1. If we compute distance in nm of label points 7 Å out along Cα→Cβ at positions 309 and 381 for structures I, II, which one ends up with the highest value?
2. Given a value of 12.4 for mean count of other Cβ atoms within 10 Å over residues 373-380, point me to the structure among I, II it was derived from.
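Taken together, the values in this text are just the output of simple stated rules run on the coordinates, not laboratory data. What you see is a predicted model, and the numbers here were worked out from it, not measured in a lab. Cβ atoms are built from the backbone, for glycine too; each structure is taken alone.
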Structure I
Amino acid sequence: MTDSAPDLAQLFEATGVPAALVPRAAARLGADAPGRLRADPWLLLRVPGVLPRQADHFARRLLGDQARPDDPRRGRALVLHLLTEAARQGHTATPVADVVAALAAQRVPDARQAIDGALDTGEAVALVEEPEFDEESPEALEEEPPEPEESLGVARWALAEEAAAEGFQRLAATAAPLLDDATIKAARQGLPEDRSLALTAALRTGVSVLRGAPGDLAGTALGIASVAAGNGLRVAVVTPTDHAAAALARGTAPAGTVVGLHRLLEPRPAPPPAPPGTVVFGRGEQHPLDLDLVVVPDAAALDVEMTAMLVEACPDSAHLVLGGEPGALPPAGPGRALDDLEASETVPVVTLEPGVEAGPLQALTAAVRAGELVPVDAPGREVVIVPAASGAEAVHRAVQLVTDSIPRALGIPAEDVQVVAAAAAGEAGVAALNAALKNRLNPGPGEFGGFDPGDRVVVAVPLPEAALGEPGVVTGAGADGLHVEFTGGTVTIPPALSTRLRHGWAAPVPLARATRHPAVVAVMTDDAEAGLSRPMVATAFGLALRHLSVVQAAGPALARAVREVDAPGRRTRLARLVVR
């Protein structure tokens with residue numbers, strides 16, 4: 001915890017705020033958190049998990065009768081809260097009308113004043129989009145032009161979207177072929193047509209998109225890198241995590257070309273007055289990467305902010321190749337940069353055909369991606385379906401698979417088995433699965449912020465030392481924090497930042513998606529928390545390299561989701577910004 005923690009704990013105890021919020025509030029609001037909250041109690045809404053009614057209760061305990069619904073501080077905080085919640089659902093823009101309606105439901109009498117107050121902080125921005133207008137339509141010429149669309153967004157994400165669009169335009173405008181025509185023609189010899197097109201686009205075009213299954217994307221990325229490196233080009237194949245980079249580098253990658261995005265951008269802690277744990281990167285517009293070609297086989301996992309940071313770090317004339325599964329699950333953070341880039345129709349898009357005969361795992365995942373949940377023939381136990389009648393039984397089956405069945409039958413040790421779940425909470429959600437797996441694999445009191453040495457963890461909020469989704473193992477703990485071994489080495493995470501970690505035996509699909517594993521146990525349930533969809537199921541199944549066990553506690557809802565349910569839509573602007 002930061003130095004504010006003792007005072008913050010005392011303040012929360014006096015006002016009835018749960019003590020569990022102290023670390024989160026200290027991390028979010030900084031060393032002067034108690035003073036800031038006394039001056040503006042609705043700042044409590046900035047702490048993840050706090051609801052408006054809880055912030056109102058806190059304000060009443062602090063201010064008494066002076067805590068009024070029309071307090072400008074309350075209106076401003078509610079606007080920022082609404083936009084932040086929309087960002088957590090993936091949106092980078094929210095219509096003004098939606099914000100006004102939500103403020104009315106919270107009894108804010110002057111929505112315009114509240115919105116202006118939020119804009120004055122600089123943390124929210126107004127977004128005005130001119131509607132599309134068909135100048136060639138006779139009917140359109142006779143009609144009044146439609147009004148501009150007014151939206152609001154969190155500045156962090158809205159500005160990242162604009163930076164990504166400008167970066168894509170810059171790379172497209174400054175690109176020249178990286179190799180001469182004769183060399184490219186020679187490199188294409190013997191390649192299937194789709195791989196030849198992918199290589200040509202990578203070497204001749206500033207920005208291009210690849211679509212295909214994870215294995216085909218990875219193999220094609222390595223093939224492009226091999227040709228580029230063999231011809232003296234500086235190339236990097238970039239993955240969302242260091243763990244994924246290490247796994248991919250064990251293939252046929254040219255030495256030193258595969259790297260995690262976080263490490264590539266050279267992360268470091270931000271200096272004060274930035275809150276502890278704020279991540280900044282050494283590479284960017286002012287200090288670009290020393291690369292000619294950057295290939296990202298799983299760019300669908302990158303939110304718009306990380307996409308913008310990557311694009312801004314690419315120097316003029318560099319080429320950027322972004323890959324992703326068709327209909328991929330959107331990233332854990334806001335935006336859908338890869339989908340928007342493709343939708344802009346400004347870059348070449350190459351679809352990869354399956355490169356090798358599909359095995360049971362690939363066949364199942366491809367069928368799910370196409371909207372069908374079909375039985376597959378798996379003589380080598382590549383795919384196993386384990387029915388469960390309830391959430392409790394699903395947890396029991398998952399623990400049994402990780403600790404006994406998979407190691408015994410397939411020789412895959414428990415540490416190489418990743419459990420993923422559609423639901424974060426609930427009877428068979430991630431929390432319940434982790435509790436059961438910890439009890440079996442590494443029992444302990446959670447003495448250090450809920451963790452013990454030996455616990456598997458995953459990064460849920462980026463750290464200076466580790467990216468979102470990076471898996472690790474706690475090796476020790478003390479007053480200085482948790483000692484966690486990540487793929488890139490062992491680091492010490494201060495107590496105030498340990499809330500950015502989650503137990504990692506089980507993980508929600510969006511958080512686990514960056515790293516594939518030898519064996520995966522996918523726990524599928526039918527409840528409000530699960531949010532089953534075709535992209536979620538396809539992504540979960542596609543994380544398995546050798547074996548997939550599906551704990552089926554969703555009944556017919558699983559097949560229905562695969563057949564009928566797409567990922568929830570996201571309100572974004574990047575596709576329009578790129579074509580400006």
Structure II
Amino acid sequence: MTNQLSQQTSATVDTVDDLAKWVNYSLMNTLKRDPDATSDGADHRPRQVFSGHYVPVNPTPIENPEYVAHSHTFFKELGFADSMAQSSDFMRLFSGDLTHVPEPMSKVGWACGYALSIYGTEYIQQCPFRTGNGYGDGRAVSVVEAVINGKRWEMQLKGGGRTPYCRGADGRAVLRSSVREFLAQEHMHALGVPTSRSLSLYVSKTDTVQRPWYSEGSREQDPDRMITEAVAISTRVAPSFIRVGQLELFGRRARKHEHPQAMAELEQLVLHLIDREYADVIDPKLSLNDKVLKLAYEFRHRLTSLVANWIRVGYCQGNFNSDNCAAGGFTLDYGPFGFCDVFNPQYQPWTGGGQHFAFLNQDAAAERNFLMFCTALSPLLANEADAIDGLQQLVNDFATDMQTKMEQMWAAKLGLSTFNAPLWAELISLMQQTSVDYTLFFRELSSLPDDIEPLTKSFYRDLSQGQGLAQRWSAWLAQWHLLLSSEANSTVINSPVTNSPAGMTDTTIPRSRDDIAKQMKQVNPKYSLREWLLVPAYQQASQGDYTLLRELQAVMTNPYAEQSQEVEDKYYRLKASEYFGVGGCSHLSCSS
């Protein structure tokens with residue numbers, strides 16, 4: 001596979017026929033199909049899947065699809081013509097109809113099973129069979145795997161209809177949640193945070209489903225009514241969609257010897273993951289034990305980097321179970337996510353999430369997912385003491401690695417080369433007591449204000465109402481400026497807007513105030529995708545008006561840029577008081 005990736009020439013894709021030239025179904029060609037599956041993909045009823053890596057499944061097309069949006073950025077990266085997004089063959093394929101795809105494209109998609117652990121505890125209760133053999137891609141169907149411009153991409157329909165893992169649900173996504181995921185993936189990529197990518201979004205002009213949601217202005221924690229919503233399909237794209245939960249499933253089967261091929265299937269999946277996600281850093285000549293240890297090390301690096309980046313941009317995953325944790329170390333499954341308005345370490349957008357998935361607890365949740373990742377790998381080490389000890393050491397050192405990445409990230413947000421714990425502790429206290437807007441505060445700080453006045457535009461609380469707050473802020477600002485001055489001729493922290501944790505390399509050139517401000521503005525975005533911005537966009541979209549959606553897309557794909565005054569007035573501001581505590585705006589149940 002690696003030689004093919006390096007030798008491929010640039011793609012120019014104007015039609016689905018052009019796309020067909022680049023397909024390469026490594027998962028279906030090299031991994032094992034469920035032996036109980038049908039060959040034609042007519043497999044849409046809930047059932048137990050006992051073995052095999054995937055189930056062939058036909059997606060269920062949405063009726064009368066209408067174009068909503070596509071990612072101009074990703075199309076350009078892939079070499080896709082923008083006109084393709086509204087062409088009939090492309091719309092047919094990515095709204096779920098594979099019957100007319102050209103050879104050698106597959107007329108059948110695939111879905112995969114996985115396990116579920118919540119904060120390091122494995123669960124099977126959510127499986128209708130109480131065995132864990134019915135849990136997996138319930139409404140996500142992959143339809144294309146292709147090597148384009150030297151990169152392998154898997155294209156997956158979200159809301160593509162029932163699969164054997166649907167657990168009795170309808171397998172559909174609605175326009176509301178599809179708009180959220182489409183825009184969030186676009187925004188996160190622009191923020192420099194590793195993520196699955198958005199390709200396209202289509203809505204049915206006739207298909208609808210019933211979903212629980214909030215009444216207008218409701219302050220209930222959970223939805224209080226059923227509403228009719230339009231069915232939509234968004235296509236998300238990643239190098240692979242292998243999850244930690246997927247490894248868990250095969251690790252559990254191997255550990256318990258659930259079938260004669262269980263250990264072999266675990267090994268095949270792990271080697272496939274390495275080939276898809278880690279081929280550039282894991283030498284194929286290594287022994288299996290060494291590959292497993294290197295994989296765990298590299299995944300830990302990516303996972304700690306990812307969480308540091310989440311917190312850098314104010315993002316909370318909301319539901320960071322192992323099945324929502326990509327084994328490639330990027331953001332996956334935008335359900336009950338949210339971006340901070342008021343800074344709160346315990347911010348949690350999902351009413352069912354609990355504080356263990358709250359904003360500043362995401363590092364601990366990641367540590368639990370890493371533990372489950374390593375537990376899943378451990379059967380492959382064949383009880384070799386040195387290898388098992390090496391894997392355990394990687395688990396033991398997770399917190400240290402995570403703390404290092406977090407301190408690098410906080411230092412970068414403050415324009416410093418080294419983390420200063422007392423300065424940070426006082427800032428955290430002030431931010432909470434003053435109720436600051438997380439994004440606005442760090443962006444205003446990036447201009448290196450001489451006094452606290454510019455910072456007050458990020459404050460939800462009047463400083464006059466807090467005893468001594470103004471004086472404390474002034475003292476903190478003075479101390480911060482002293483640290484910046486003392487570091488003027490020392491290490492420079494480069495922008496973390498890359499796929500690395502705090503994305504930094506060290507140099508030793510003097511830094512002017514302009515240099516520091518510029519670097520901070522590459523770390524601290526000006527715009528973030530708040531829920532109160534998303535609500536009117538998907539509400540308008542439900543009426544067939546996509547103007548606001550596309551405007552949001554344009555703004556949020558340039559989150560670090562100084563945009564027009566009109567954009568600033570509309571999107572760079574505090575959350576209005578009437579939005580606080582409102583269901584679907586300040587909090588939400590699991591989005592579907």
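1. Values: I: 4.1; II: 2.8.
Top value of distance in nm of label points 7 Å out along Cα→Cβ at positions 309 and 381 goes to structure I.
2. Considering all the candidates, the number was obtained from I.
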